[in-house]
Structure 1
Amino acid sequence: MKILVLGHRGIPGSDLLLQLGTAHDVMGKDADDFDITREDDCGRVIAECLPDVVVNAAAYTDVDGCETDRDRCFAVNAVGVKNIALACRVRGVGIVHFSTDLIFDGRKETPYVEEDEPAPLSVYGASKLEGERFLQAFSDRWLLIRTARLYGKNGGNFVKTILEKAAAGKILEVADDQIGAPTYSRDLAAAVQLLIEGGHQGLFHLTNRGSCSWYEFACRILQYSGKSDVAVRPIPSAGQTRPAVRPARTVLSCRKFFETTRKTMRFWQIALQEYLERTGGRG
């Protein structure tokens with residue numbers, strides 16, 4: 001297949017480019033190649049590349065920044081999806097798009113399934129939900145992936161932040177009351193490849209297996225990096241002054257992915273260890 005990855009320099013996009021490139025004709029485009037907020041520009045880049053599938057990994061992901069830049073947030077995460085969907089529909093091109101666990105309010109005690117009703121608490125979550133709705137309304141062939149707490153080689157992420165603060169000798173304070181599933185972008189990319197090659201469509205939840213708090217995740221990062229002597233203190237999220245409200249528990253059920261592919265995602269601890277080994281413990 002000929003596959004176009006939009007946002008190929010970001011966390012998921014960079015690994016998707018590498019993973020899909022092992023078996024397909026893959027090209028990448030990013031913000032300096034086109035403006036996702038302009039319908040004509042989206043149409044131009046897709047017409048130039050003539051792909052069989054467009055993978056949209058482009059997004060405005062600064063959750064706190066979205067609270068003060070709502071217009072830009074919705075322009076990229078919602079209207080941008082509509083623009084791509086319209087351009088693809090004209091040419092009969094399929095779309096793979098990514099959404100987030102932050103479309104949920106975190107009140108559910110058990111893992112969220114694909115059929116659960118969204119109720120975002122933040123501007124970012126609301127913009128991603130609107131993007132989902134535009135995708136389904138304006139595309140005839142779509143694969144929608146909800147994921148969570150992504151980290152990978154490219155772009156900023158929680159693992160890098162923890163290691164940078166540890167190297168600076170800071171005492172770390174990390175929320176212990178927000179539960180979710182850390183997800184390695186290489187694992188996400190491999191799972192997405194399975195779905196694309198299987199011709200699957202619809203909505204899927206995809207994260208690494210298991211769940212933890214941000215505090216537990218930070219402790220494992222330090223442990224696996226040989227920095228267990230770094231002080232890290234659990235704190236309630238209410239003690240953090242951040243513009244965007246975060247849900248308490250957004251664990252996603254990946255049962256549908258297993259039932260569809262008969263494959264399971266790795267536990268987050270194993271994925272984290274591999275990531276740190278690949279990056280030399282630097283994130």
Structure 2
Amino acid sequence: MTIQSVGVVGAGQMGNGIAHVFALAGYDVVMTDISAEAMEQALALIDRNLERQVSRERITAEEKAAAMSRISTTTELTDLGKCDLVIEAATEREDVKNKIFAELLPHLSPDTILTSNTSSISITRLASRTDRPEKFMGFHFMNPVPVMQLVELIRGIATDESTYRQLCDVVEKLGKTSASAEDFPAFIVNRILMPMINEAVYTLYEGVGSVKSIDQAMKLGANHPMGPLELADFIGLDTCLAIMNVLHDGLADTKYRPCPLLTKYVEAGWLGRKSGRGFYDYRGDSPVPTR
């Protein structure tokens with residue numbers, strides 16, 4: 001099967017970026033979300049991001065126009081049934097993902113490949129609740145999708161070789177690089193990254209350093225482009241906590257215990273950039289540390 005039409009479930013931070021890169025690579029994209037307003041905002045953001053690429057002479061105005069014309073939106077999840085490939089990019093909750101797949105399944109072609117952009121949840125377990133575990137994979141893009149080069153490909157225990165090869169080809173057509181990961185909690189990137197962020201939160205929690213000194217130390221001392229607390233705010237503290245909980249539950253090792261301060265911030269609704277406050281307060285002209 002040649003993959004030409006792609007369905008994206010979710011018009012949030014990840015979903016709109018995925019729609020952007022697929023449309024730019026020549027795929028027909030159908031994006032869905034429960035919120036029509038979210039889809040309008042996503043289309044406006046994709047338009048701005050493509051325009052930025054035009055202004056930097058990375059694409060032409062004609063390529064931008066063609067990409068925008070390839071994206072359609074719908075509030076009906078079942079409209080994605082005609083797509084060759086479906087990418088679920090909803091919130092990082094297993095019950096939500098399972099509900100989405102259950103609603104989609106009766107409307108899919110037998111050849112449709114199902115994927116999840118999950119950053120940590122078991123692909124084997126998600127696939128087992130569908131009618132096509134051999135055509136199910138983890139398709140994990142990095143944020144921001146148009147900028148980041150890597151895509152993690154995660155095979156479940158039942159994923160067949162043909163499905164894996166097809167998605168390798170898709171990643172290549174997108175102009176990105178794939179890294180194959182085994183289906184263990186948080187895969188490769190987040191298995192390494194999230195404990196580092198969690199340790200930075202512990203460093204703050206225990207008073208070893210302030211928000212500013214911790215981020216400055218890692219940027220200037222380890223040559224990281226962003227400090228770990230700044231990066232946590234960018235990712236979303238709720239997402240960081242969810243991934244740490246998956247690691248802790250899935251590997252049963254105390255080294256993955258989420259820092260209580262991270263939990264407290266999430267309970268307060270201080271989720272980072274998207275909520276206006278996290279380890280930094282973003283409500284003014286420039287970010288200010290909250291501790």
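Values quoted throughout were computed directly from the atomic coordinates according to the rules given, and no laboratory measurement underlies them. It should be emphasised that the depicted structure is a prediction, and the values quoted were computed from it without experimental measurement. Cβ atoms are built from the backbone, for glycine too; each structure is taken alone.
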- Structure (1, 2) behind the derived value 21 of relative contact order in percent (Cα under 8 Å, 6 or more apart): 1
- Origin of the value 113, where volume of the Cα convex hull per residue in Å³, for residues 91-202 alone was derived from one of 1, 2: 2
- Given that distance in nm of label points 7 Å out along Cα→Cβ at positions 27 and 59, derived from a single structure, equals 1.4, which label among 1, 2 identifies that structure? 2
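A value of 17.4 was computed for mean count of other Cβ atoms within 10 Å over residues 107-114; which of 1, 2 is the source structure?
So the calculation was done on 2.
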- Query: From 1, 2, which structure was semi-axes √(5λ) of the Cα gyration tensor in Å = 32, 23, 17 calculated on?
  - Reply: 2
- When mean count of other Cβ atoms within 10 Å over residues 75-82 is calculated, the result is 23.5; to which of the structures 1, 2 does this value belong? 1
- Query: Given a computed value of -14000 for helix-only ellipticity at 222 nm (-39500 (n - 2.57) for each DSSP H run of 4 or more, over all residues; to 500), which structure among 1, 2 does it belong to?
  - Reply: 2
